[in-house]
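Asker: Structures for review follow.
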Structure 1
Amino acid sequence: MPTRLVALATAAYAAIFAVLGADRYVTFHSGADLGLFTQTIASAFHGFGNTVEGTSHFAYHFSPILYLCAPLLWVVRSALVLVVLQAVATALVAPALYAIARKRTGDVGAAALACIALLYPPLQGVTFTDFHETAFLPATIAWLIWALDARRFGIASVLLALALSIKEDQAIAMTFLGAAACVYFGRRRERAGLVFGAVAIVASVAVFWGYFAIVRPLAGATRVWVPSHFYAWSGYAPARSLVAEIGGRVTYLLEAFVPLAFLPLRSPAIVLALPGLFEVLASREPLMYTMGQHYAAVWVPYMLVAFVLAGARLLSQNAVAGRRWAGAALVLSTLTLAFFSPLHLGHFLRLPDAADAATNAAIERIPSTASVGTYDEIYAHLGFFPQAAIGVRLQPQYVLYDGRYASTAWTQRIFPQIRRDVSGGTYKVVAVQDGVTLLER
């Protein structure tokens, strides 16, 4: 029954977030990243690029795992495939946590810990946000740690390769994990584990070097690596006060540890979360250390592994104390989701309306080979339009927008340009329905 409970909770989690993500998508609340990744994956093997980045995605990130998403996306031809994949991928962390915990405590306690983990707000934030390759990290890392714990080094090697294919930052994380494995297995004089740790270090260093020395140049990268702006602490943006810098990071750490009742700190495995936490907390942009973003995926699996390890040990040593700590984590996670949720469901979810139907009807009038200019939420639906882009900088053949839409860039810069182009005769109105306007050049 505990095994069935974990399976049911995993399936329910995936189904619920697939439905929530689908509602966010069909009501035009998904962001630009969903369109970016749809364009990228749809063009796998013939460009692997998108109009936002303006070149191959490999110039920005090393994410060959996205190629595995392509066949399903091509068959279904809808960005909803990526929404469902993200829900399923993150849900699969629970069985791994259950397998790790049941080695140290009873099946019932292990199942309870795995199910509580699914209520962890940062994990749910990673699931509900727009699709990113990092969605594959929680389950991949949790299963990798299970494989190491079970001394299944063949499986661990496959999962190591999978982790290194998700994003270039995992080369650093896997180097750290490999070093930790060398220490852990070296102290126990387990040669196989020590060899795995050494191989992980060598493979990770090779991937990191290969990406920047070989892959990026082959992808056409001719300028500085764009994600480095997250760590440009001078000359990029106005400085923030020391109080704001420290306060934002302290708040983020509290949001990470409080829902789990600080239990991860009771396990040495928490040290594995350090590279991921450093990656987000060292950023000069608060977006990276804001819950509800995909960036948390780099440390969430280690946090949850440390949680179930500490919880399982408590349950086996003192059942009453273990149940109290697990109960505290359950209550705190539930309260966080109820009152401080990183999902912001009230903002992103609603029933589809006439404007949504009008926008879809307008999209159907646009040839898939035409260039289209629009804003983020509509661009998310244009992943199979290779020339769809945000804004009108590229002088697109079509422009599509809802007159009620507002954002800083759209209101202050893009829409005034569209109005000038319409007034000057550059664009004509093709259709207007329920506030949704389609223009043609």
Structure 2
Amino acid sequence: MTVPSAGIIVKNVIPGSPAYAAGIRKQDRIMLVNGHAVETGMEFSFYSSTDALRIAFLRNGARRDITVNRQPGMFLGVEIRPRPVRRCTNNCLFCFIDQLPAGLRKSLYVKDEDYIQSFTYGNYITCTGLRQKDITTIARLGLSPLYISVHATDKAIRNYLLGNPSAPDILDRLSQLATRGISFHTQIVVCCSINDGSVLEKSISDLCRYEANLRSIAIVPVGLTKFHTNGLRLPTFSEARSICATVGRISDAQFRHDRVRKIFLADEFFLLAKSPVPPGSYYESYPQLENGVGLIRSFQDAWHRARRKIRGTVIESGRTGRKRIAVVTSVLAAPMLQEIAAYINEKLQAPRAEIIPVANSFFGHTVTVAGLLCAKDIIAALRKCKSEFEYAVVPGIIFNTAGYTLDSYSVRRMQRESGLPIKRAESISDLVEYSTGEYHGHAN
């Protein structure tokens, strides 16, 4: 059997594991698993799921063939060196990464167009970089659902938005995936006067033809920082009202037909249109929560649950002298948190929590979500009022998994530069606990 020229590199092998016992070592290049060529860690995981494995690998250019046996459920013991993330070659008019200032974490400037990242982490891809070989691999491994940026099904308009005249027809790509049993979540970033109106209606209609393969469509407004240079703009009030009405009508009709809603508007459209946020039932299982679809409703429902738990809470005697806490949030979230703080303070009979809305000077005031707040803006706001508070509570969403903000601040550094102790709130329950945790008395 001829060994392919690609393969994957072993990053580490756990001593005593089945792979180690069979002879696999660090830096070996695994080429075949049970006769299947492997080029990614995903393929290796897929083909090595059996208890008996035949593995062909190269060591110092020489081929070796081994058999690995393991007990059912036992970890194989091989760690694969990650392959480079496939990069995006589009030049989208609205690309948020192109709107970032210099000096942020290097990882923030990576534009990925990687179907494995899409399946694993829900990263959106445009499918412009998908080769026929990739589509075959996706189908063979059953990488479903994928997350796909559509923006417009009209090829000319889509290619203009992508800044890529040679981008393939998205409907062709979706059809190839659908016929192979792959489903997808999709998004349309609305750029007014380009892909709204009849273009948007046609895009939604075209996507709905995929029926069972279509999991959801998120309609989101373009995100713009002060570094944007392509002349795009946010929807006006009247445009947002029109989009809410049009998409709402189509979404309701689709829901009546399928009995499950698949077409969703991002929260920001309701805010721009000054329209009520829909009830939780509108969002089904919240399939596009990380895309800003249903965050407000999810937050409000979490608050209602927390509110029921603290209805009986009363202040303990002798605690009224404590300083207040500063609850930092974005301009967008401030009105909701004001309601929460007012309720808590009333129940505790003391002005314990004060909301500190922080305008986003780092990215520009058009960016109003909490997740894009940077430490420098928060620190500047807290320095002005630090003597009034015992400590500050900041949203946990501003930190990455390593504990750093977009501008590379840790909690410790924020505390040092703001002059205030800082606590992270990962949920509304955390906020309630910070606000009421000093008081443990309960009404009879």
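Since every read-out is calculated from the coordinates, none of them should be taken as a lab result. Small disclaimer: the values here were computed from a predicted structure and weren't measured. Cβ atoms are built from the backbone, for glycine too; each structure is taken alone.
Asker: With FRET efficiency 1/(1 + (r/R0)^6) of positions 185 and 217 (r between Cβ atoms, R0 = 41 Å, to 0.05) derived from the coordinates and found to be 1.00, which of 1, 2 does the value describe?
Answerer: Numbers: 1: 0.65; 2: 1.00.
The read-out was computed on structure 2.
Asker: I've got another one for you. Suppose helix-only ellipticity at 222 nm (-39500 (n - 2.57) for each DSSP H run of 4 or more, over all residues; to 500) works out to -17000; of 1, 2, which structure was it derived from? Spell out each step's value before the answer.
Answerer: Values: 1: -17000; 2: -9500.
It was calculated from structure 1.
Asker: If you don't mind, there's one more thing I want to ask. Comparing structures 1, 2 by distance in nm of label points 7 Å out along Cα→Cβ at positions 89 and 257, which one has the largest value? All intermediate terms of the calculation are to be shown ahead of the outcome.
Answerer: Details: 1: 3.0; 2: 3.6.
Once distance in nm of label points 7 Å out along Cα→Cβ at positions 89 and 257 is worked out for each structure, 2 has the highest.
Asker: Determine which structure produced the value 80, 58, 46 for Cα extents along the principal axes in Å, calculated from the coordinates; the candidates are 1, 2. Before the final figure, lay out each step's value.
Answerer: Numbers: 1: 76, 50, 46; 2: 80, 58, 46.
Traced to structure 2.
Asker: Looking just at relative contact order in percent (Cα under 8 Å, 6 or more apart), which of the labels 1, 2 belongs to the structure with the highest value? Could the numbers behind the result be given before it?
Answerer: On the way: 1: 21; 2: 10.
Comparing 1, 2, the top value of relative contact order in percent (Cα under 8 Å, 6 or more apart) belongs to 1.
Asker: To which of 1, 2 does the computed value 0.80 (FRET efficiency 1/(1 + (r/R0)^6) of positions 241 and 297 (r between Cβ atoms, R0 = 25 Å, to 0.05)) belong? List each step's numbers first, then the result.
Answerer: On the way: 1: 0.30; 2: 0.80.
It traces back to 2.
Asker: Among 1, 2, considering only distance in nm of label points 7 Å out along Cα→Cβ at positions 81 and 265, which has the greatest calculated value?
Answerer: Values: 1: 4.5; 2: 5.1.
Across 1, 2, distance in nm of label points 7 Å out along Cα→Cβ at positions 81 and 265 peaks for 2.
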